[in-house]
Each structure stands twice: as C-alpha cells, then as structure tokens.
Structure I
Amino acid sequence: MLNVSEVRSHIPAPGAKYDVIVAGGGPAGFGAAMAAAKTGAKVLLLEARSFFGGVAGTSLWMPINRLMIRGGTRGGIHEMLVSKLRSYGQFGARTGKTTWTDGDGLHTHPDYLKLAMMELLEEAGCDYRLDSPIVGAIVENGVVKGVEVGTKSGKDLFYGDVMIDCTGDGDLSAYAGAEIQVGGEEDGKLMPVTLGFSLANVDYDKLYSFFDEQNAEESMYPTIERAEKAGYTVAPWYSFDRTTVPGVISVNNGGLKNVGRLYAADPADATLAERAGIQIAIDFVRFAREFRLPGLEDCYLDRTGAAIGVRETRRVMCDYVLTMDDAKSDADFPDPIAMRYGAVDQAGLNADDAAEKPTMRSGHTFPYRALLVKGLEGLLVAGRCGSYTHMALAAGKSMGNMMAIGQAAGVAAARASALGVTPRQLPYEEVKAGLQALNVAVGSGGDW
C-alpha cells in the first residue's frame, strides 16, 4: 500500500539546501542520484518531465542496454535496478537483445520502470521532484551554488554543494555559462530524433521470421520504399522489440526520412519532430496492414511514446573531451571511472556515407576529468550531454553505459561534499574507493 506521508517526506520544500543536486532523471541522472545517496550524501533529484527514466521511460520497452556485462552483474546501481525490475515478475522486464550493438540489457515496461526508480530513490533516502525543469543556474565567482526551477507558480531555488547536470540537453551547464558544442565538428549534423510507438495484435513468430535486423535491406527496406512511393510518411529504418505484454511489440525508428538536421533543444524543431513522429506511427500501421507485412497484417497502434526520444543536442566541454581514438584504442587513463560497452551507433545518421564505418573497443574506459565542467567549480556533467566529440558520443551510447558514468559522478559529488572540497580538488583515489564500496570494479585498460 502506498504510504502518502512517506512519499511526501521525499518531496523538497523550495529553498532547501542539499549536499548534491542532480538535474535530470534519465539513466545517468538516476545513477548519479542513487550513487550519491548510497555514498552518504543528502541528495535531490530534479526531473523536467512527470516521470523518471528518460528515453527508457518515453520510448516503450526500448531496451536499456549494458545494464549487465556478458549476462553478469555490473554491480552498483545497475544491479539494484535489475533486481528491482525482476522483483515485479514477468510484466516488469524481459531479457533484451544480444546483438553487438544492443545487448546485456532489459526490455522494461515503462510504467514498471518509473515505479522501480521511485521506490529505489525512496529506499536510498533520496529526495526528488518531478515537473521541475531547470531554467537557470545560481553562479557566484565561477562556482555553481544552486539551480533555478520553473513551476506554474514561478521559480523555485535549490542550493547545494555540488551540482550534476544529467539533463541530456546540458541545460544546467548552458545556464551556468559552460562551453557547449552541438553536432558534428565539421558539418553540425545531429543524430535523428525519434518518437517510439508500440503495436498490438502482433504475431511475434511470423514477424521475426520475416524481419531480420542483420539483413533489413532484404526484409524491410523494399517495403519502406514501396510505402514511400504510395504516399505514406516513412522513417529510413525500423526495428522491433518484444515487450512484456503478449501480442505487443515496441517500434524504434530513424525519425522522419530526409528531414535534415533537427535540433531538439529548439522548440520549433522539437514540435516538428513530435508531429512527424505521430504521422510515422499511424502511417506504419496503415501500410503494414495494406501490404500485409508478415505478423503485422492485423496490427493496430497501441500508443506512441510519452515524448520524442532525443539522441543528441548539446555536449558540455570538460577538462577532458573523449575522442573516437580513445574509444578505438581504450586509452590508458590514470583516472578511469566507468566503461562503455557495445558498438558505434549513429542511428542511421551516415547510413549513405561510403566511408568506412567507425568501430570502437567494447569496454573502453571513461576518465574522471571528463566529468569536470571546464571553467566552473561545483558542477559535474554526465549522460548524453557529456564531454565527447560527436563521434565519441555515438561510441557506446547505451543507457547502461550512461548510468555508469552518472554513477561515478554521484560518488564524486558525495565525496567532495563530505570533504568540503570541489570535485576538481577531489583526489581520484576518493572516487575509486567510493565506486569500489558500491561493488563497482575500477582500474585502467585491461585491469577492468
């Protein structure tokens, strides 16, 4: 039974002071808030939307990849979330894909995921508030002291020793005056924006006998071309994920075909992406039924995602910027705090490019310096708005990897607050010890 008084005790009063404030409740922000709380800090997690989970919460059973490693535990916050989801039984989550790009994850029911995150936050003693977008930063002499949150009643202020920007769009960092980069360094290109959707009344076996992700050019692409010629609005690609509900599949896609660059931090582009996403979903059902796609002959639209899924907007520059060379070679950093597994996934951005597709080492390290926002004290950044080059962001961008980076940021923030120093002044050994206390392996190169 829900204990209303207990829940209210975790909702902050405006003006409250915390050891650590995390902005953004996606996988990175959840990892940061949980790790900071587990390390002993008084923590506040703020989320702009009405739920936690980020893309995993909006995109309907999209797999949270790299929650595990080779089927085993990653320890720390990953293991806590996996255990909680599995405690709900068959409806909470199911095993994800096993491809090189997508693997070691779970297809999670978005509503069970939202509950799992709130229950874990409460169990960890973490305060949180939804519907709380960041609209400003409190900065004094280059030190970030707090955040401004927009509400229907005006602005609320919250103060903290250390802030962590996990907003995905780098909102807090941008308001604080951080150095920002957007898109490809040479062409400004951005990975596509997607509105996920789910279909009901699907015959799994027939669909998966017809559709092979590894050979989509033969199975699905001819149908896309046929639908486009018939006047339907199409995405350049589609992929299908099993869900926890019988007869229901989740559909990921490449967004509107040939639309060009969409910058989802711009409300005009975000509006277009939402409008296009609805059309793509409904038109898919129409042409799937008309063309009698195997397993989808009698499908219907279950629902579209709660919001568009954004792969890339702002990237916040830190003391170190991870490069594609780092991802390829697994640079031997002196301050490793997380690993990124998987493959380079640009979501079809350069699918027509004849150049050789980049590859990465699955299991490359991420350094502590890449959490420290350049030119500012008291501010860390983690998640897709972190410190990468455009291509390095695409290298191992799975949500489980982002949670690992957020987890390290949370440990660092908690330790810095406890010692009365800034994260930049914090000795790396403090971060390493904090991660080890959460049963997270740390080291460099082959020591992982």
Structure II
Amino acid sequence: MEKAQFAVVGLGVMGQNLALNIASKGYTVAVYNRTGTKTEEFLAGPAKNKAVIGTYTYPELVESLETPRRILLMVQAGAAVDAVIADIKPHLEAGDILIDGGNSFFEETERRTKALEEEGLMFFGAGVSGGEEGALHGPSIMPGGSRAAWTALKEILTAAAAKAEDGEPCVDYMGPGGAGHYVKMVHNGIEYAIMQLIAEVYDVLHRGVGMGAEEMGDLFTAWNETELASYLVEITADIFKKVDPDTSQPILDVILDEAQQKGTGKWTSQNAFDLGAATHTINAAVTSRIISGMKAERVDASTRLAGPTPAFSGDRQQLMDAVKEALFVSVVLSYAQGFGLMQLASDEYAYELDMQKIAKIWRAGCIIRADLLYDIMRAYDQQPALANLLMDDYFGQAVGQRQGALRYVITTAIGMGIPVYALSSALAYFDAYRTARLPANLTQAQRDYFGAHTYRRVDQEGSFHTEW
C-alpha cells in the first residue's frame, strides 16, 4: 500500500480542512480521530476520492506513514495534547515528528519538546491562523522547534500555507522550542485588541451617532479600500449587512453582548506582565471581554447607576471622519505593542525572532492580515533592531498626524458615557511612550516611604533612601 507523507490526528473542522488542503497539494494524508465514525463520515464526505487514508488505531496510523513520520495534532490545547502524545508515543521511532497545530501555551510546548527530544522524538509547535477557510485554502503558519524538524516539514507546510500578493508563502521558521506558539499567542493578543477597537468604534457610531447597521456596512466597505484595508474590517462590513432570517433585523441586534475567549489574549497580557512589556490595548481588550461577561450585573447596574445618555449633537461627518483616523492610529499602536512584546521575548527566551519575517507571514491567511503589514515589514527590513514601530518615520508621522482625531473621538465618547477602554489605552500608550519624564518619580518616593525600597536620582549614580 502507498505510504502517506503526512498525518492529521483530530478531525474537527480545522483538522479536516488542513488534511484536505495538504491532500490537494499532491500529498497523501493519513487521518485518525478518536471517534471512528467521524473518520468514516469524513472519508465518505469531504475526503471522498481525495488522497486521504483513513486509520482507526494508532498502530495503523503509524504504519501508514513514510519515515520520518510527520503527524499533525489538531486536538484541544491542554490535557488532550498530552493524552494523544502518551497514546501514540509507544508506536513511534526515533526521528519521527509530532506537530501541535493547536493554540497551546508556549511554555507547554517547551516542556513537551524537551521531554520528547530526550526519547529521540521531535516535537514541533506550529501556530495556525486563518480559521476554517484559512485551514482549507491556506493559513498563516508560525512553526517553531528544532531546525531538523523544520527541514523535514518545510516543503509540505509551504505548500499548504497562504500566499501573499507577491507569491511569498505565509510560513517560515520562527525559532526554537515554543517560538512558533509564542508568535501565535501574540498574534491572537493583537487580534483581541483590533477586535475591541472595532467594537468600540461601532458603539460610538451606533449609540452615539445613531448609525444603522446597513449604513455602517457601507462605511466599513469604503474604509476597506483605504489604509484600514484588512480582514477584520472586511468581515465587519459583511457582518453589518447580514440580516437575521427569523426576525428580519440586522443580525447584530439579536446577538447577545457577551464576548467569549479561549485564553490566548489573556496569556499575552500575563506574559507581558512577566516580561515587563507595555501592552495597554491588548490588556484593555481582555478586560473588556471579561466585563462583557458580567451581563446580569450590567443589566442590574443600568437601572441603578446614572450617567450621560449617548446623544451626539455635533458635526456628524466630522466625527465619522475622525473615527476612521482614530481606528487606524489605534490599530498601528496595537501592532507596536505586540511587536514590542515579541522583541522582549526574543531576548528572554533566546528565540532570535525576526520581526520582518513575522510581518511577512502575517500578510495573508491569518486573522490580523492587513495592508499595513507591508509597511511593518518594510520598517523592520530597513531597521532590524527597530526599538518600536513608532520610531519608524512613516509610522511615527502617521500616528502623530492623526492623534488629534483619536483625542477627539475619545473625549466625545467620554462625554456621551460610551466606554472606549481600548481606544483610550492606545492613546495612553502613545502619550506615555512620547513623554520624557513620567510621574513614576512620585511612585518611587511612595515605595521608599512605606517600604524603604530606595530610588535612583537624576543627578547621581547609585541607590538612595530618604528618612521620611
């Protein structure tokens, strides 16, 4: 029997679509699912007459593969990954490669990599972004692990990945250990930030200005032809235009305002705190999802706590134009925060992350793909050691020239009682970053007062304490 070149364990939608994607590129793919009926349904349905081999036990799966075996795990992050590894490991041979394509925490990937390498096996963490459609037609892939594993996987992953407008594949080696999953984690943190920024813009235009869903759909469609062109702006336009068939209302009007999260955004914020990175807007997005989950409390509070009634009485077009500029500025600042975090992590974990390369593979396939990534790629190509995107002339000027719009939108929203935590945090990040002297001197004085923690002086070297 012909041996397969690749295997997929876990036939959820993502697993199925990745298997079909790879099979469509000329490779034979073996598949396995814990529930055998799902494998049967896949073979009889989407995989019918495709280069896909169904297997029903781990020994059968392993036997069906060429060596070194390349096995992609598409199972739920956490305990399920360890369970699959434990079950399949006894049937593998030295040099075989297990690839985790889920949203695993990068430290778990580090642990698994070290443990399996001690047994002669290779473990590879591959962040995959693009959702169901991306998995089928070409995702952005962020692989990390040993270079030997990357060499064995490069051809297949390159074939499966999305291609940017210039034909370049949206996949490249990120670095050792958990580097791939780390980059994917930060990708998701930036994703959280941009989604929250768009939600706040929607709130200002909808509750503040009184714009309906259809009008906002047209507005976002127009914005997608500008410097805001991106996947998230594009799909937001589609969402605004969607009508609920049961009520004939815009679909947004019948969706409960309670955002869910799987944890990757929270991991980004937690790790940023650990490394001492400033990720204001990502943190605001995580917190905003948390308070959205307090639906019952918010409903009760809305009847007890007074505040301004959202109603805008100014120049409508002026605010709409300012909102567009404010959104662009805030999106740029979100990327700046994410790339800043990755630069710190690269040093801390010895990942040697290449920022230009990361921007390059995010240009297509992934959820945060956007035209401005071409400018980010250019910025890091010109200055590989760029400290912050704001220090690039283009981005520094782009934000500086539009900051007035962001300030206007924020103050207008505050006056109407509309929460704009992510927009406000983006501005706070910009203002703090451009400030030569922050009030942290008072914070240090307080710490020294109550805890004798000492402080440094501006005019002398060393550590000092005052007898308060």
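Just so you know, all these numbers are worked out from the coordinates, no wet-lab data involved. It should be emphasised that the depicted structure is a prediction, and the values quoted were computed from it without experimental measurement. Cβ atoms are built from the backbone, for glycine too; each structure is taken alone.
Summary table below
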item: Cα extents along the principal axes in Å, for residues 298-433 alone derived as 61, 37, 26 - corresponding label from I, II; result: I
item: Identity of the structure behind 1.00 (criterion: FRET efficiency 1/(1 + (r/R0)^6) of positions 202 and 314 (r between Cβ atoms, R0 = 41 Å, to 0.05), calculated), options I, II; result: II
item: Per FRET efficiency 1/(1 + (r/R0)^6) of positions 74 and 154 (r between Cβ atoms, R0 = 30 Å, to 0.05), the highest-valued of structures I, II; result: II
item: Which of I, II leads on FRET efficiency 1/(1 + (r/R0)^6) of positions 138 and 194 (r between Cβ atoms, R0 = 25 Å, to 0.05), largest value; result: II
item: Relative contact order in percent (Cα under 8 Å, 6 or more apart) - highest-scoring structure of I, II; result: I
item: Structure (I, II) behind the derived value 22.0 of Kirkwood radius over Cα pairs in Å; result: I
item: Comparison of I, II - label where Cα Rg over 2.2 N^0.38 Å, for residues 130-377 alone is highest; result: I
item: Test item: FRET efficiency 1/(1 + (r/R0)^6) of positions 26 and 274 (r between Cβ atoms, R0 = 25 Å, to 0.05) calculated as 0.05, pick one of I, II; result: II
item: For FRET efficiency 1/(1 + (r/R0)^6) of positions 90 and 234 (r between Cβ atoms, R0 = 41 Å, to 0.05) computed as 0.75, the structure of I, II it came from; result: I
item: Parent structure of the calculated result -9000, given that helix-only ellipticity at 222 nm (-39500 (n - 2.57) for each DSSP H run of 4 or more, over all residues; to 500) is the read-out and I, II the choices; result: I
